[in-house]
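Q: Following are the structures in question.
Values in this text are rule-based calculations from the coordinates and carry no lab data. Keep in mind the model is a prediction, meaning the values are calculated, not measured. Cβ atoms are built from the backbone, for glycine too; each structure is taken alone.
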Structure I
Amino acid sequence: MGQSLANWTGLVTEMDKIGGPGPHGVFYTRDDWGKPDQPSIWGQGVPSDLSATIDWVLRRPGEVWGADDDTDIEYIYQHLLDQHQTTMLTPEQIRDGWLTHIYSDENTPFTTADGKAENFLWVSNQRAHDLMREQSLLPPETSEPNHNPHFDMIDAQLTTEIFGLFAPGRPDIALAMAHLPIRTTGRENAAWAAEFYVVMHALASGIDSTRPVKPQLFAIAERARQQLPPGSYNADMYDFVQEQYQQKVPWETVRDSLHKKYQINGEAGYDLSTRNLYCNGCFAAGINFGASLISLFYGEGDYRKTVKLAVLMGWDSDNPAATWGGLLGFIYGHEKLTEWFGPLSDEFDIHRTRGGFANSGKDTFSDMARVGVSIVDRVVKDELGGSIDTKSDYWHIPRFEENSLFELPEELPKEVHDNQNPEKSRNDAEPLAVLSLNIYGHGTMPAAATRYAQLVTDHNVDLLAVQEGVEDWQIQGLPTDYRRAEALASALGNCWVRRYQVFANRCRGLEFEHNERFDMTDGPNAVRTGELVVVRRGVDRFGLIDVHWDHESERVRRANSRETTAAATSPHLRGIPLLVVGDFNTACDSATTQALASSTDLSLLYGDGIDCGFARDVKGSGKSIDAAPSDHPGILLKVTALQP
């Protein structure tokens, strides 16, 4: 309800003011609240038909709140989680849900005022839907920049905040749940902005609305700030807006400076104005994220003040209004909303924009809340290791020190937290646990998948690289049969994401930024390929190369060494710590492996026979672990990045 109220109020001013020449470049100020609405960039000189003035748009009992693109895809995601009785949506479930409930321009029953087909999708959402429908692509490929040129638009941050509410107090689990939905449409800064909102929504359950909300809200914003990588324009925007707020600069001045600093001057790498985009990128994730931060800080945790600011801020104003309206509505609750605005309708029509739902799309916020609570029940039990006290109506959630139950301060911190300092946060970072394991695929898989998965769980592995997860014996060309690796992925569960034979634990904060497979010289009987990935956890990025050199020919192994060397010098790995692991089929200190190390600045971190782990720009240690029924030991490395 809080989200819909703010969303529809924001629609009055959506795209009225975007900067640049002409009347659309003259931004609103606080004095414009209650005054006549001005036309949007597509309004053809006509103000909004929702309200003649810039004021609250309310639906009273007997009326119906309609869906909008700021609420409808989140509604779909909640429906899919409930439909599939899961906590982590698969790529196929996301695609099928989109294609079932989102119209294309060809089959939509809706039209615009001038009679054109309307399916209520724009920029990256539209492109992702087209890729699913026309090319059968699955997330996250639907946001891959090579496929989707709109990957840095606003879409991800207006469709995924709800995942934070499903994992109360646990942003790590919320981020894992939101990982694929976010990357259905967003990458890089667009994805990081969406993750910022997910973290805040996950931590909002810890806010006590009977105490001053401002310091508590600002504290969870500081925690969410850690999700923004150093050097990103999102991080620069956060720091800029926060500093201006602390210096008591009027919000209108900050908004105008935001426009000049990023849209005009292109600071912090914000290059969208150089790309000749429609309306100068007014739909972009970045500028709208910056605008939302102004309303966050200057709204100071007050629902009405925050939403008013978002509505007046400019650009895609209904997006930050809906985001903060939903978050603060959740914090304060239904009773406060009706105290402030009077009786409000409980009815919602998802079929205003989408289709294929029961009851002709008619729903209520009360029923939606019940579905949401049932999803939280499942997350608490299956993902958080907690329990439900139905008599006392409580969730019992185990304490998780890294992300959750921290002390909320009484006042806004006067200094930026230490963990916002990239150097300190990396020095204090939890080591990355990397396991390299030859799973002896033809002899043990898929029967041993569960045992290997338990081994991974027992050792709290973050990143797993296996060999013999693919059928490579006496075949032609690159291998295509990864059923062994797929069986292991299934046994590992929903927290794990697989790229070929490399697995990242998204429930421990990891995500793939890049992955590729490279060809190597084949042996007399086995084809040889390697995998190269870049993963990120918080502010830290690591490269990993997983190889299985030939076991029959030293000549081929020398070629494999040169090919691994070439991979280790990939531009994707430039300037980041690197691990090269695998079954080398030669001693870790042999001339062939040393040729690799000496030409790439790698050092042997740990080895056991022919199973080795080489590293560059990391510190750490390694050990062997029993990996029966494999005929190889597991090589477990624990590393942290060295500072420049």
Structure II
Amino acid sequence: MAKKEVKTDLWVYDLLKEAEIELEPQGSSIVEINTALKTASKNRTGKVGFPEYIGVIKDFLLVIEDKSELSNHIILDNKNLISMERNDVKNYAVNGALFYGQHLAKNTSYKKIIAFGISGNEKKHKISPIYIDETEYYRELPDVESFISFNEKNIDEYYTREILKEATDEEKTTEEILKDASILHEDLRNYGTLKDVDKPLIVSGILLALRESESKNFSIDDLTGDTIKTDGQKIYDAIESNLKRANVSPDVKKDKLLSQFAIIKDTPKLNEIEPKLKKTPLKHYTEYLYNKIYKSIRYIQSSEDYLGRFYGEFMSYSGGDGQTLGIVLTPKHITELFCDLVEVKPNDIVFDPCCGTAGFLIASMHNMLKQTSKKSEQRNIRQNQLHGFELQPYMFTIATTNMILRGDGKSNLINEDFLKQDPNKIQLKQPTVGMMNPPYSQGSKKDPTLYEIAFTEHLLDSLTVGARCIVIIPQSSVTGKTREEQSIKENILKKHTLEGVITLNKDTFYGVGVMPCIAIFTAGEPHLNDKECKFIDFRDDGYKISPHIGLLETEQAKDKKQHLLDVWFDRIESETKFCVKTTVEPNDEWLHSFYYFNDEIPTDENFEKTVSDYLSFEFSMIMQNREYLFKTPKNGDGDGDGDE
């Protein structure tokens, strides 16, 4: 075997290992498979033939055939199908993989076979899966970057999405959450005539009251529509008791929360029996929330920000979404990606200065709790290691409710303007990780402190030395579009280190019209001149727009995320069209598109096409009497002979 192919085999082995998949090289210990391979010669002599790797994951048979050269990836026949000619099967990865897959489908009892044709090396490669069933019919599937979708945890989901083309449980859950929010929104409007901004407060308050029912201090059955002690008063009393039980302090914070929830007891229409419902709207909402969402928040371990989803859904109907206030809530897959990119650990102290509905803090908590089984450490994570600021009182109330419902003992959130806080004072909390999605489009030359990059600088200044800082901001923030922003970028590099910037999918904030990116820094360590940063183009992240639902994960998303993390942590090399490593200057545009230069050598076909296109263009221009375009300019005459 050629050295290059051995190198490819080893690289493929590493990919399998990383995905926690164990396949066997050059044969199988499973008797049925090994017997079939004894007649699997690609020369079709009926003799033995072995693919590079083979093995079983659940009820799927995985087969891998690889070649060291990209030019030996695949060849098609004159009908544009994968060629099964003897030499093509021997010399091309995909053709060989299909041959082995079909042979095994015919000669074993396995009915679900995924064959992979792989070519190239870790930097430049193609991984093409093919699904083959018991009829030997095959279906070419989208190329992948890793095997993460094919391990025991993910392969069923891959099969459902990519092969059966059905919605997975997660998609159904997303659809159900939005449907629940839509129904509740209608009911809040029809029976409560509430302002859009008040609807999430009603939901938050009722969820806190339901938490009190676990202590036998509140019951839905007690909501009888009494006119002396109203349903709203009973819910309000339960909220007050639960805030005490959650040890929310100081009193001024508790009083702020209660003042937001006063709408529950002070709105007459919510407390009067509605003829159609034959109960008060408040009882109707409480029953609905208990059945549809409370159990999900309290008893299912998930990083999903349900309250955030409800809030976003309510606001979308009003056409406001808080966007006039610059509020853009962060999708769940981004909050989880943040945790992975900065490698959140159980001993970290996480700080979000613009916490919104607490999406980043919930994702961090979920991630940290998964990493330890010690009850004392889990309690400390919930009670002492998650901190945040939120300026908007109603958002602060939703975020606090969110954290209390997740078991955060006292909810270390503060209803204050982050920009007015002294960074030295915040540092006393010793935050080791900073996460932020700041308000968008608020800055101006008159008030440069509200630029997203200014928020970023203030966050960096508030973290301990060596802390990891990660923010999601508009791409325009890192280009330095104004002199003031250029100056802030310069200041950041004097005190902190830029690690890299990741350009994101333009639909990440679906319906908002923001082109976002993720910027990652190390706080308190000045940026060195020879420091190489990573600039990554992650616009193709595996998420798509689904009508009436919004942004949905496709099966490629896990694979693409794994590839991103592998490149970010230098586990693999990547082509420059995905990641550019370079030193930076403050006045650079800190984006992949600024640093990227297409270093690929064009193929003969590309060269011939370009020349052909040019000659066609030249001929067309000459026929239109515009041959002057191709004449060499005379000295000092920038327009050649084309002067009029």
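Q: For the read-out relative contact order in percent (Cα under 8 Å, 6 or more apart), a value of 13 was computed from one structure; give its label from I, II.
A: Details: I: 13; II: 9.
Of the structures listed, the value fits I.
Q: On to the next question. Compare Rg/Rh (Cα atoms, Kirkwood Rh) across structures I, II and report the one with the greatest value.
A: Of structures I, II, the maximum of Rg/Rh (Cα atoms, Kirkwood Rh) occurs in II.
Q: Once distance in nm of label points 7 Å out along Cα→Cβ at positions 60 and 556 is calculated for all of I, II, which comes out largest?
A: Structure I comes out on top.
Q: Comparing mean count of other Cβ atoms within 10 Å over residues 212-219 across I, II, which structure shows the greatest value?
A: Values: I: 19.5; II: 14.8.
If we compare mean count of other Cβ atoms within 10 Å over residues 212-219 over I, II, the biggest value is for I.
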